[in-house]
1. One of 1, 2, 3 was used to calculate mean projected area of the Cα convex hull in nm², for residues 139-186 alone, giving 3.7; which?
2. Assuming 40, 23, 17 is semi-axes √(5λ) of the Cα gyration tensor in Å as calculated from a single structure, say which of 1, 2, 3 it is.
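Rule-based calculations on the coordinates, nothing more; no lab input. Quantities reported herein were computed from a predicted structural model and do not represent experimental measurements.
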Structure 1
Amino acid sequence: MHDGRFRPVYVPGGVVTGRWASSGGGALQIPKLLRPAVLPDPGWVIVDADVAQLEPRVLAGMSRDLALAAAARGRDLYAGIVASGTVATRDESKYAMLGAMYGATTGKGGRLVPRLRQTYPVAMAVVDDAAATGEGGGTVQTWLGRTAPAPDADWLLLASSAGAEGADPVVRDVARRAAGDRGRFTRNFVVQGTAAEWALCWLAEIRSRLDTLGETGVPRADRAGAVFAPRPHLVFFLHDEVMVHAPAHIADAVATVVTDAAAAAGRRMFGSFPIDFPLDVRVIGDERAGDQARG
């Protein structure tokens, strides 16, 4: 924090999946309690947008599962799964999908995942195959080719010891659990890493499209810095959420830029496959009276 503004330091691609990390903490989240303190400069607004169910939508795109894409089209994806008759409630839908992507075998998620396999076998095969590869000591890749780390020497030694003739049952049990842990990692890696790639495409599209708006002839953003003071600019990014600081009179244009950029990122990643990435867009004004909902 300096000059009255929090200035996070990002580490692009700092997480093994390709997601961003931060240096010094705090850059990758704004607690709900502190969000009312996030205010634009006078005469400016913050256009805040986040993607609904990013990772399940990415899974539909990378697997080419038309049934899952249909559940997501033009609506809440979890509600679409309910409409398919797979589960009874939105909560069950969410538990099942998270269980599929994170490898739940017990609890509500573990019980519901088999239902997803029946309705969306193409998508489920992608994460199930990734898990099997990881359990066997193999590596997997994201949609754009980011490779998961190979198992370390200790993991390989444990697997080899457990597979030896006459191996101690305790060693075999430990090795089985280690294999399960790696399978859950690789299962999630392919989806989370591909979601990170989609988000980077989204960011690039937003920045490029904001540049076309140029300088706007409004009072400068006092604390934005010399480069960004006269023009709309990105000020926050969190996996599936962005914030753009923009002159108030072009808030609608910036909201359109952010929305169109999401659609363009989807096309860049998945071509003509029919999966959409709807956004929840809000415009935060320079007064504490509340937020204006949009789109």
Structure 2
Amino acid sequence: METLTSSFKDIIKQALSKSKAVSKVTEENVFQEGNSEIRPMLDHMAKTFLLPGSRINGMENLRELCRLNREGNSCLLLLEHYSNLDLTLFDYLVRQEDGGKELADRLVAIAGMKLTEDNPVVAAFASAYSRIVIYPSRSLAELDPERDKDELFRSASINRAATRALIRTKESGRIVLVFPSGTRYRPWDPSSKRGVREIDSYVRIFDYMCLVAINGEILHVRQGDMMEDSVSKDVVTLTAGNVVSTKAFREEIRKKAGTSGSEDKKQVVVDAVMDRLEDMHIAGETERQKLINGAL
């Protein structure tokens, strides 16, 4: 079984030598501009394992999102999440399309601190892309109020700083990319595909959003160290849906949810996002299989 570590030993060495990634996230460094010297290494990984036919579907929707952003609107991209190369695949495939470079250059991703602190190689690769680092709610849920008081204080400090960085970013003409599940999908853990409720807050403060489904995988999540995830060649398609007004979307979903006091209105909105992504994923897989069969 090929893994990231076994397949890219030389690139890993190069990435570590070029890395400027911090080893500890603080409120002072939650915003991190991308390292342009490392991005070509990730592009090489993508090219090595992407089979012919890999593409972006719905590029016209991404161009529309970019146009709206260029005109002063705040814009949000919500992507399915299957592997630590999802952002690489999106960035690489978008850049192959007409108008894609402008969109890719505007992107700032929301990233969990695990990508920075757990493994220096993962941190080096993650640093290729501009990002705002947060203390994820899934990690917060694991902390004990008594035992982990210092870490809880740290998490609050980091997330306050990340919120300020998010506001500055969306007001500066950048497009923010978020994985609404907050973690990679792990088949042995169905809860990993459920959206995290704070995504409602992102939807609330942006003007427009575009959902992106991912079909096909070149990096397969495994239990244990992220660098031991397995790799294989595949046809990967990303499908961008129609650009929608976040206000209209949120109001429609919350209205459908009714006025019951027991209803978690935030989670309802996030669940609607995930349901749409799942529908897009199912349709995208049907089209991908046609593409594969036709290619054969």
Structure 3
Amino acid sequence: MIRIATRKSALAKWQANHVAGLLRAREPGLDVALHELSTRGDRILEVPLAQVGGKGLFVKEIEDALLTRDAQIAVHSMKDLPAELAEGLVLAAVPVREDPRDALCSPRWKTLAALPRGARVGTSSLRRAAQLKALRPDLQTEVVRGNVETRLRKASEALDAVVLAYAGLRRLGLAEHATQVFSPEEMLPAVAQGALALEARADDPETLARLAPLEDPDTRVRIEAERALLRRLEGGCQVPIAGHATVQAGTVRLRALVASVDGTRVIRGERSGPVGAAAAVGDALAEEMLAQGAAALVQAAEAHATPLSAPKR
């Protein structure tokens, strides 16, 4: 039996079942089961993510299942995966990426431009909140946690709108709730948003060989550039950092931003290079942005948050 470690949310289980389906399509009759776990990020819902502190809030327990051999495969939303993996684990495959854009869900007002002055917009992401503030300084952003369905309900009952990852809505069959999908020019996505990470133990050649055919080379190049940027900027969930890479004709193009928490200052950058040097493109763009003052924004954002104590890995 192949066991896939996953979080218990509907979206996480959809993603794990999607991978199970890809595996069964290649090996009919393959026995695959989900190993469902609750992570620290799932358990702490009463405070903003930025105040929970630590990296890998939705990952550690899943990776532990691999290390203890309770599972052979872990499926994560790539944007939750820390820049540095736990020792002994590898990113075995990166499947085709879903649409990485952000979406506004506003049953009453429909678009960002139509929202009335001072409208209340819910998001769990400082990156989204900072970009919303940059676009519409009059808006009131409010922290909203919980699963996708819970956030959509709040858009109808308690708030004027919420902003969610379009990929999650599409995967759960809820894309009709997206009343406006932002272009990357309007709102730059989170690093690796829409991509899945298939993680396995480095010493498990059978599982690595089983996952290898699920790899999508273009998606791997894009996330390598984006994650290299994040790693060099040393940004965690408490820092408004965005990165979006595209691949065309052997060239990777990476656009990125670092913002102040209130959205009053935004540093943007762009760099291109050959696909074989995707990580170097991310590193180089991060260096350019650091030289423009991104380090100060990162430090200010980290100081702004008051993280709870986080257990060491």
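1. Working: 1: 3.5; 2: 4.4; 3: 3.7.
Corresponding structure: 3.
2. 1
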